[in-house]
Structure 1
């Protein structure tokens, strides 16, 4: 039996064990009610923003709310942070991919980057890695300055505090909330994770709360967990309000079109498929799209809102000619920095022993409360920083107590779509080495991707183009190489020397012909092992009416169409120094209050 087969068998045993254990949390059981013909608000998508909207809008007793979700409630497996990756190999993931890339993801099958998205109540918060990272104050100040009043850091900070229930050892009440719906905690940190933080101190970087204005520095990871369990937005925002009489939630309902009056250009409902049957539901006040950065634009275009020349190709009548899908930003993460160590790193089977499971059940801490080994991270500014980004960092550095071969190629590399041939030649020979990874992420890319419809069939996935590393000035490559060189400096500190940390000296497959560790070598390596961090945004970009790239205004209203808003990560107008879970929850909070003010109930 091969090492991969042995690991797979061990993993299957763990998954069976988890399914047999008592549920670590109450299940999300949606009350069974008949769906009415008409509601005040119809929300499409129960993700990071949609779940928040359903909660906040149903606070108004006189409003009737319908929340439609294509997926279903999360299973027991979702509650265990170390098993987060396995969810992305299930039907809880839509499983999107980019079209073949020329300058990134060359180690992946067909050179297509993996773009997972959550298909569940809670959306991607049900399958993500639970990092809670808001972004820098200057990110939001730039957001507001580019024609979006109301979105500056000072204006949005109260909404971060409103949603949060911080259970952090350093929680400053000026920057963290208590008593909100969304629990946040600090990830478990091993001795090696602490060495990573100590290494940063040696290089002159402070230990900081990266969700305060002082983002530059290093810190244990803050996570959207509660008592060491995943706290998806479904669990945080929907579970407490499931019994509200004015909130109906329908799962397994795939919306295929927004209904828009062709004469008045007003949205009045949606069409959806459930159990292979077609249904229509009307909205008295508004339709709200919260289907995420990849599916909100798809639904707009299928409904006649998008680039006219693109819609005409598919026989779709244009109701509002807007640049839907024309802007798409994403963060890239580089998986080629792998270090050997004499530190004994626990395997997944080591974690799931009786003592650790009991500890996690009773205390909510320990290694089972750690998010797939993501223990700590840091933020730095590069010498190539764009002045427009102000004090916002360019590079994120994530410490992970695992690598692409820690699981013998069973899970991690399949999620990233690393091809069999590439894995076997590059990583399989390294199996068995005690190792960890430090991953640099470029936070303010200047390369711009796009997406478009494949056809007028809503069941055809759109075509996605990341266009990574295509900016004319080569800015994105320079930033990433600077991030790589910073990581190599970290590895040379006394803190890491105690654990005999060394870069594994195996050249990246495809780059052997270049001088090892030269800039040209790292540029080549990036093309193979820089892959998506799953942070797509801007496909329904927010901007002023004279912004030719804008789809919605600062109140999240779609230009040219009445009673239709987009409220999710697709509206974020520029890359943030963030993981987009927290900013998307924020957008749901801000959007809810904008709507309440519009209707005079706030």
Structure 2
């Protein structure tokens, strides 16, 4: 499973981590990783007896890098070698003012003028957890700040594993970023093939900081609901980027907006290069609305990483992992199984027994989604599917939309773990239908499962926040016990969308018993109209700018579209 669409922005930018020996810049930032690759870096399999690769690393990704490069490395996913595998890795670097890849497809020509900065044994990591690997250069490479880098590496395998190690990667299908070749034989092939996939690279500079700590991760639910329970614990990961142990690190939590809250914790001691997770006192927001969560530490030698923020909303009946402002203008990024099948889940618990009635899921913008079939799924912690919605055959009108999948009501028992997500059936062409937005850390939030049920596989690669928002039965929504079908009520078209003061709502159903609701991001009803048919012009004057959900209901079925008011 991989994300194939380019992510142009991200929620929290952690440009670099300060290590005890080196300050490491990841290029691009780990939060921009939108793919994986087991082909363009040494994977430890015999098919990679020889690997050659040349890449262009843009200057924009190296702005945090100093003039001295002391180490080079890779970022790997949780798919690693299953047995010892190693070989010789040789790395080359070159300063360049070029704004794109210009080295061509001949290894011997591309590496002319480059400086060999490392040659040594590369032991491919083993295990099942995401990891990084860094190689200390025997002498530092002089980098010219503001320049890009040409990077080349050659690997010759000596010991092999039966499976493939997989690397975190960045891809933009519109941009050729390098050229690579892998072969099961020696000598290595000189001719390379261009690629739009680039592994995440790590460049380390000597660390001179004696007073440097960072807030690198903030964990909090994006949407909590009055219906399912509100109390939760906010946590943050603190990193000591100094070259000495730091004592008495004060970490502050401040929440402002609809709900206000403050707290503080102290880290007594943190070794150089170490990180720790701090837990704040339980937080119980009660007021409907949006709040901003900020975790911060005191100013130090690098103030650019001293705080992290997250937007959270209190809703009536909707919960979600992603941030409160999750519904973007476009789900240009998507995840899925390509031509295969499977289910992608988010994990949820409720404080008391609750009845799940539906899930809102964002469909990504990829045109390859059109004609493919998806449906909502609820599963218990044993891997037994509890309910599925009727299928949706994705049309052009469904792209970039939040779609409501209704279930036969499922009871969530208090404290038990449940999984809610999207199933994708096999088909062609390859598609990635589940909408996603970038996240600083989403390696523990999601799992996958075969489409027929069974065991779960943790998704350890950060592919962003997934657009999965369960809704529960409550006094404040219109979903009743009998709303168990997801048959298409009608075709619902909103034009223009986005809009400012008016929207034309067109339906293709002759029945005059259709009801139209418009709700805001909190699930609050802001407009209700009865007996909708044909084409209707709705006056939106007085509605604030933001994202709304337009729902058309007939008897026990309904269809929902996203509306953006500018």
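Read the figures in this text as sums done on the coordinates, not as results from a lab. Bear in mind that the values here come from a model prediction, so they are computed numbers and not experimental data. Cβ atoms are built from the backbone, for glycine too; each structure is taken alone.
Tabulated values for the structure
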item: Distance in nm of label points 7 Å out along Cα→Cβ at positions 278 and 310 derived as 2.4 - corresponding label from 1, 2; result: 1
item: When FRET efficiency 1/(1 + (r/R0)^6) of positions 94 and 526 (r between Cβ atoms, R0 = 41 Å, to 0.05) is computed for each of 1, 2, the largest belongs to; result: 1
item: Comparison of 1, 2 by distance in nm of label points 7 Å out along Cα→Cβ at positions 150 and 542 - largest value held by; result: 2
item: Top of 1, 2 by distance in nm of label points 7 Å out along Cα→Cβ at positions 254 and 302, largest first; result: 2
item: Among 1, 2, structure where relative contact order in percent (Cα under 8 Å, 6 or more apart) as derived comes to 22; result: 1
item: Among 1, 2, structure where helix-only ellipticity at 222 nm (-39500 (n - 2.57) for each DSSP H run of 4 or more, over all residues; to 500) as derived comes to -7000; result: 1
